[in-house]
1. Assign the value 4.6, calculated as distance in nm of label points 7 Å out along Cα→Cβ at positions 190 and 262, to the correct structure from P, Q.
2. If distance in nm of label points 7 Å out along Cα→Cβ at positions 22 and 150 is computed to be 5.5, which of P, Q is the source?
3. Kindly point out which one of P, Q the value 36, 22, 21 was derived from, the read-out being semi-axes √(5λ) of the Cα gyration tensor in Å.
4. When percent of Cα pairs over 15 Å apart, for residues 86-165 alone is calculated, the result is 62; to which of the structures P, Q does this value belong?
5. Looking at structures P, Q, which one was distance in nm of label points 7 Å out along Cα→Cβ at positions 38 and 54 calculated from, given that it came out as 1.5?
6. Assuming -17000 is helix-only ellipticity at 222 nm (-39500 (n - 2.57) for each DSSP H run of 4 or more, over all residues; to 500) as calculated from a single structure, say which of P, Q it is.
Structure P
Amino acid sequence: MNFGFTEEQELLRAEVRKFLDQNASLEEVRRIAETDEGFDRALWNRMAELGWVGLTVPEVHGGVGLDLVTMLVLLEETGRTLFPSPLVSTVIASQAIERFGSEAQQAKWLPGLADGSKIGSFALIEASDDLRPQGVALRGKADGDAILLSGTKTLVPDGAVADVHVVVFRSGDAADAISLALVEKDTDGLRTTALTTMDLTKRTARLDFGDVRIGRDALLGETGTAANAVAWLVDLGAALVTAESVGAAENALAITTQFAKERVQFGEVIGRFQGVKHPLAEMYVDIESIRSLVYYAFWALSEGDPDAARAVARAKALASEVIPGVGIDGVQLHGGVGYTWEYDIQLYLKRGKWMRPIFGDADHHYERLARMGDL
């Protein structure tokens with residue numbers, strides 16, 4: 001099986017890298033990350049105009065209509081520069097609406113999500129920090145023709161800037177009785193609080209639902225039947241952040257390698273020392289191993305292959321173990337200066353710390369693999 005990229009995909013990679021090199025240097029990323037919204041609306045709009053935000057949205061709804069493997073190419077490059085944007089969150093929301101929404105919901109939301117005028121988020125995590133259906137406590141109670149949502153979602157990616165939230169809620173007492181709904185940002189009873197995390201390039205929020213009333217036309221699918229849909233969306237999210245993280249780790253290695261070629265100690269550049277060369281080589285091998293796993297995971301998701309869940313679990317489990325270590329080793333190989341604000345390598349350490357738990361850490365995905373193998 002050929003897992004190589006097409007000529008068009010390689011051209012896309014080159015164009016994205018050129019765009020980001022010109023507009024999103026790490027100096028610019030630092031500036032953007034410290035703004036109130038945490039991303040640059042002008043750059044976001046330019047990316048949308050180029051078709052990158054709506055890359056996987058069907059053409060009939062204003063998107064480009066390409067597959068998830070092509071999105072992988074884009075994410076590797078945005079990860080390389082730690083580009084702050086709500087891209088991952090918006091892709092998850094658009095995929096949720098495309099796959100599980102009605103024609104009316106698709107017509108209402110997909111064009112805006114494709115052209116960048118609307119931003120989406122996926123609200124799943126709660127205080128339990130359990131990605132499985134039994135971890136969902138936010139309750140949806142029938143009230144005539146409406147549903148009242150009560151509870152809290154936390155660490156919602158890009159929740160403070162999202163126009164529409166894809167919300168997972170409990171609609172029954174059975175463990176798997178969960179549902180999906182679209183909740184607009186200005187809905188009465190919804191309170192949004194921006195949260196501060198270690199990685200300023202990745203913003204999150206808490207959503208408090210105080211008897212938020214939604215119509216049944218806001219449901220994605222039938223009530224109480226969304227367990228499989230949510231599992232697929234979690235796998236999608238895990239794949240997307242892993243793809244970004246591969247790009248980030250690759251550039252962390254490049255930055256550290258360049259430092260090792262320039263830093264002189266004991267009359268020699270430190271890159272000559274085995275204590276530096278060997279960790280760099282190990283970082284390279286680890287990154288390439290994850291890259292192979294995530295490429296296969298994207299192919300499996302895109303093709304609807306039965307092995308997709310296993311492929312994603314393998315990729316995210318290894319990435320959650322290894323990529324934080326790439327940041328740690330990068331900082332250590334810089335010596336004491338690696339921890340300082342002036343050096344860029346500390347930004348990649350923070351990204352590694354951020355990606356480790358999001359959409360499941362290594363333990364979560366190794367346990368999934370064990371259950372899939374009936375162990």
Structure Q
Amino acid sequence: MKTTKYSWKKLKWGDLATLEYGKGLRGYQNTEGTYPVYGTNGQIGWHKEPLCHKHGIIIGRKGAYRGIHYSSKPFFVIDTAFYLNPITDSFDVKWAYYQLLDFDINSLDSGSAIPSTSRDAFYQIRVNLPPLSTQRKIASILSAYDDLIEKNTRRIKILEEMAQAIYKEWFVNFRFPGHEKVKMVESELGLIPKGWEVKKLGEIIEIQKGKKANNIFDLPKNNAIPYLLIDGLKNRSFLYTDDAKQVVANKNDIIMVMDGASSGQVFIGSYGFVGSTLATFRVKRDVILSQYLLFHFLRDNYKAISDNNVGSAIPHANKEFITSMKIIIPSSKINETFDVFARHIFNQIDTLGQKNTVLRHTRDLLLPKLISGEIDVEKLNMEDSINEEGVQRN
């Protein structure tokens with residue numbers, strides 16, 4: 001049933017808000033700050049001071065793929081993005097976030113060498129503005145899905161922290177099962193357990209740089225696979241492509257960000273077409289596990305990689321530096337023991353990730369119908385809720 005929209009106002013975004021530039025910032029990769037820092041592809045760190053002193057919307061300004069993001073608390077925006085500054089109280093900010101998600105922001109291009117969002121073009125975007133009460137109902141329905149996604153994301157983070165704690169105990173502090181009976185010996189990286197060895201990363205991994213997909217879809221189609229970009233890997237929410245014969249990551253490959261402010265950041269467990277700012281790291285032989293390699297990068301090595309970036313305007317991870325990095329290879333017995341633990345943890349993470357995929361897919365199907373008024377929110381019972389699989393229950 002289509003809602004009667006006689007009270008919906010036809011406006012432009014220029015009537016409702018301005019786009020404010022972010023600012024250059026260094027040192028935001030640390031976790032000591034209170035306020036999230038956003039770039040064109042989402043949150044990239046933390047800072048001690050906010051640029052925007054209330055909750056709000058971040059809009060990608062530069063890059064081949066520019067995203068729309070929402071912060072529920074004051075935040076900082078770097079100079080690759082804008083933030084939305086309301087000039088009227090006639091709209092709900094959370095509703096505006098969903099309204100902008102329903103628009104292809106990447107279609108706004110300034111025409112410069114680097115794809116970028118044009119503020120003038122943004123101000124001309126047409127908006128059908130419902131009454132404020134309707135906006136809030138729409139935002140409440142869609143937020144229910146996002147709240148469950150966030151809950152699962154927090155559970156994923158706890159599992160990842162558990163795995164990192166075990167990694168540190170076994171492979172940094174060397175307090176692995178049976179360590180009392182193993183002698184420590186000298187190596188080029190200091191004392192290590194006897195039977196373990198040191199190798200260069202270039203000896204045990206293959207690196208393949210990703211490419212830009214020719215065809216990109218918002219939802220899966222026949223023969224389409226996930227298109228892996230930074231934002232999707234962070235949130236487990238993917239675009240799709242049918243360019244399956246290009247650079248494809250397998251489930252156990254490490255994926256590293258190679259270009260931009262997040263270079264050196266790593267992910268695991270995603271199958272799909274690898275975007276041009278990323279690269280796959282595939283273990284050549286069964287010397288170590290992908291999970292072990294992931295935690296190796298997640299520790300101080302992330303900072304070492306970012307500190308040795310090359311390029312001036314846009315930083316790039318230095319492949320030669322990465323392949324020259326040295327890594328401790330544990331004994332096969334400890335490797336296998338950690339494999340059992342790590343697979344159990346990552347299976348749970350994968351299950352939660354799949355639930356989030358279903359939730360996002362359902363939300364994304366509802367979003368355009370709610371924003372356009374095709375679904376009349378006045379007919380919906382706001383006391384209803386949804387379960388963790390995204391199914392509405394009465």
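1. It was calculated from structure P.
2. On the way: P: 5.5; Q: 2.0.
Label of the originating structure: P.
3. P
4. Value 62 for percent of Cα pairs over 15 Å apart, for residues 86-165 alone corresponds to P out of P, Q.
5. Values: P: 2.6; Q: 1.5.
Value 1.5 for distance in nm of label points 7 Å out along Cα→Cβ at positions 38 and 54 corresponds to Q out of P, Q.
6. P
Values quoted throughout were computed directly from the atomic coordinates according to the rules given, and no laboratory measurement underlies them. In this text, all values refer to a predicted model and were calculated from it rather than measured experimentally. Cβ atoms are built from the backbone, for glycine too; each structure is taken alone.
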